[in-house]
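Got some structures for you, see below.
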Structure P
Amino acid sequence: MLYTTRLLLIFPLLLFFSCCTVKAQYAKSLPNPKNIILMIGDGVGYNHILAADYYLGMAAQVQEKFPVILAMAHNPAKAGEYKPGKSGSNYYVSGYDPVRAWKDIAWLKRDFTESAAAATAMATGLKTYNNSIGMSVEHKPIENLVEWAKSLGKSAGVVTTVEFCHATPGGFTAHNVLRSNYAQIAAEMLLDSRCDVIMGCGDPMYDNDGLLVKEKWNKAKYVVDSVFWLQFLAGSGKQVKFDVSGYTKTVNDVDGDHVPDAWTVVRDLNDFRALQKGKTPKRVFGCPKVYETIQQARTAKNGETENSVPYFTPLIPTVPSLAEMAGGALNVLDNNPKGFFVMIEGGATDWAAHSNQKGRLIEEINGFYKAVDMVVAWVEKNSNWNETMLIVTGDHETGLLWGEKPFYPLTDNGKLNLPVMNFNSKEHTNSLIPFYAKGAGSSLYRNFADEYDSIRGPYIQNSEIAQLIRLLWPK
């Protein structure tokens, strides 16, 4: 079955309301959450979570107790790796196969999605081709959830532990035919988008250990270019016009008063921590002083290998955690009485899985779920579950993680001991991933789960995340 033609108003929900004009007729009767928070553990599947639970000695993480627990499929409309000028580089694929998924390793390893296509599907409600940033299979821009929220007068933002213009945050904020056009995506996010908050790595003045680059730095692709970056830092909180490739560009207006809103740049650990409380700037760009990831890409020390336990190499002490970044983002976004949308990503879980790093994978999952704990606590202190919906999921599975052999369960070796866990790939796979939700409107996702897997049970499609959100937030 091809998913490029899936309707925005998905069939199961139409049956649920027994009306083909559900959006117009029932919009007022649907829940209308003030805030929606989407948290994505990149590359995280069922066994990734179980491995962390075993190592940490936890019966279950907080999201594993949410009232809505489903599985999620994430195949793209067109798999392969899109390469401009090569028409055969992308090709249409069928969806998840619940029979082959449990007996055919080769099928699990081919025609999988990648993060840009997965993010675009979750952000727009439409499946697309691999490597797409907010573009349809016809290479046309599709409205994303950040743009949708801003059109309703809400605030919006993205937070990640990898480069701020990487595939997942890019898919929620920008439009580009190719995910590797980082400088273009960064420019669109910072100059053209109406984001209130953007947080992520990419500072070219620091390396992956958070150390100042002593020699001339020239890896500024994640921050547009070196000239722009220096202007941007110097203009924090005041400058709205910048020179980009010979053109003068003006940042966008975020609050609808037709006045460009300058970015306040936050880089130091203490400033990230201070951002979590009290009065905040109107618009914040948070970029920790580190290059590619907050922690995962740090240099291995003391003989660390991919099989070493978590924290074998001490963490970088000068950068914020994802929980601290997300807490600051929420404190900025909740200034808007109309509410907000935010996507918070643990992006380096995927990087650790690609490298088959068992210990660092658990580190990254632990960091992500500390952020989930913080968000849950924020909802219960500053909001409530009747006005806020929280979704916790992934974008695909990475590494084909199983126990002793493929399809064998992980073995729990006790707290602070690595479980028996083995990667069977260094790439993404087609395995279903978990989906958890709680709060206003979240129960309606059960009505989208019209497909069934014999092991994981009912499952939704990743594109249905945005489809329901658009119904709950009608224009």
Structure Q
Amino acid sequence: MDKLFDLNIEQVLENWSISDALREIIANALDEQILSNTKPIEIFKKDEIWHIRDYGRGIQYFHFTQNENDEKIKSENLIGKFGVGLKDSLAVLFRHNCKVVIESKFNHVETVMAKKAGFDIQTLHAEFKSPTDDAMNGTDFAIQGILDKDMEDAKHRFLVFNQLMRLESTRYGEVYACEKEQIPSVYINGVKVAEEMNFMFNYNITSMNAQIRKALNRERSNVGRTAYSDTVKKILKSCKKDDVLLPLVDDLQNRMKGKNKDETAWVDVATHAAETLNENGNVVFMTPLQRAELTAQQVEILEQSGKKLVMVTDDVYEKIRNNVETFDDVYNDYKDSFQYKYVNYQDLTPAEQNVFDLRNKITDYLKSAYKTCSNIRVSENIRIGILGGSTDGVHEGNTIIIKRSVLSDAKRFCGVLAHELCHHQHDHEDNTRDFENDLTDMLGFSIYNIITKY
């Protein structure tokens, strides 16, 4: 015997489209799939009628009430909490002249206008009839009169129907890749709630807090960023994989140009990405000013290290400098691992020996005013100083090391040795005022002695 169930809808949602109505039916089907642990839902078109089919427990009359659903409230991975979505969707479809037939093993249901009990007005009712198949598994919504684009638009609002590449899962949610032609989106438990034009990734929030629950409206769309931004930050700060961290760190360099994505504008996210990538990868961090001040020799050290240079803003650098590899670390590693290839005097060519022998005349000339260095050696290679300077010689402790190639030019050898003897005086670094003073003093001493004896 047919029974009418008053849907008690006081007003039809004028701003809801057909796609909004279909979204609610799909959401209910997906929730039922999860709750009943049954096979995936199906959405298909047959004989010009679209079907949304789940294989759960089957819809019954009490699913049309407006009370809270305890089962859904207790489940953290579902969106639907109330019975209003189903009723609203039926009302919207009816308003758009779309016929809906609902089948389960319990009932065959259609929507009709009928007199409201006790009143002389017509309202929308669900008409319950005997089931067509009492052995049927799940529920089938057959909807006639909708366009294909309406269904595609509705499906597009669910993560499960968008072929996105998942990059990483965390306790707070998931990060998905975003192709260039796509608009990045934020999902909550697989349902799209917002689009973010300047996000780098798509996000699916799976751990809802009170702020998100409060902001989640009936439409599940256009949810403000303030509701989910903290959770998106928590997702990113929980990520450990390079698939997420590398794009974030690469984008840090766009902050100087004002062209970065919104995620890297969050300093705590940028800091986490830099520090975590530092643990995982072969990178070194600098500010643009630090990079601009590198000498050619320092650039050579950096290139020899094989490390990826990542430039970050000053505020990020100040937060991470003690927890990531900087150029000082690169240089110390270089210095510790460097091995000289010393050349014995007897292995020099006669011409090289003649030039190298000039060291005795130079040190003898300077000994009246300056410390002399008795340990002067020749090497095939030379270590580059952290402040750059000449790459033809270095002063280390009580030793001066001259690059072998310098011995091909006697004048060049004299200049390099004098330069390193200046370092030997007070161990001042290149490009400092103190070293310049030492160099000027030695130059003055030499010229004065030359011109007074000329």
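Every number here is computed from the coordinates shown, using simple stated rules; none is lab data. None of the values given here were measured: they were computed from a predicted structure. Cβ atoms are built from the backbone, for glycine too; each structure is taken alone.
Just a few scattered comments:
- When log10 I(q)/I(0) by the Debye sum over Cα atoms at q = 0.07 Å⁻¹ is computed across structures P, Q, the figure -0.33 traces back to P.
- Test item: mean count of other Cβ atoms within 10 Å over residues 286-293 calculated as 14.1, pick one of P, Q: Q
- Each of P, Q could give distance in nm of label points 7 Å out along Cα→Cβ at positions 134 and 182, but the derived value 4.7 comes from Q.
- Test item: mean count of other Cβ atoms within 10 Å over residues 46-53 calculated as 22.0, pick one of P, Q: P
- Structure from which -11500 was derived, helix-only ellipticity at 222 nm (-39500 (n - 2.57) for each DSSP H run of 4 or more, over all residues; to 500), options P, Q: Q
- Structure (P, Q) behind the derived value 28 of relative contact order in percent (Cα under 8 Å, 6 or more apart): P
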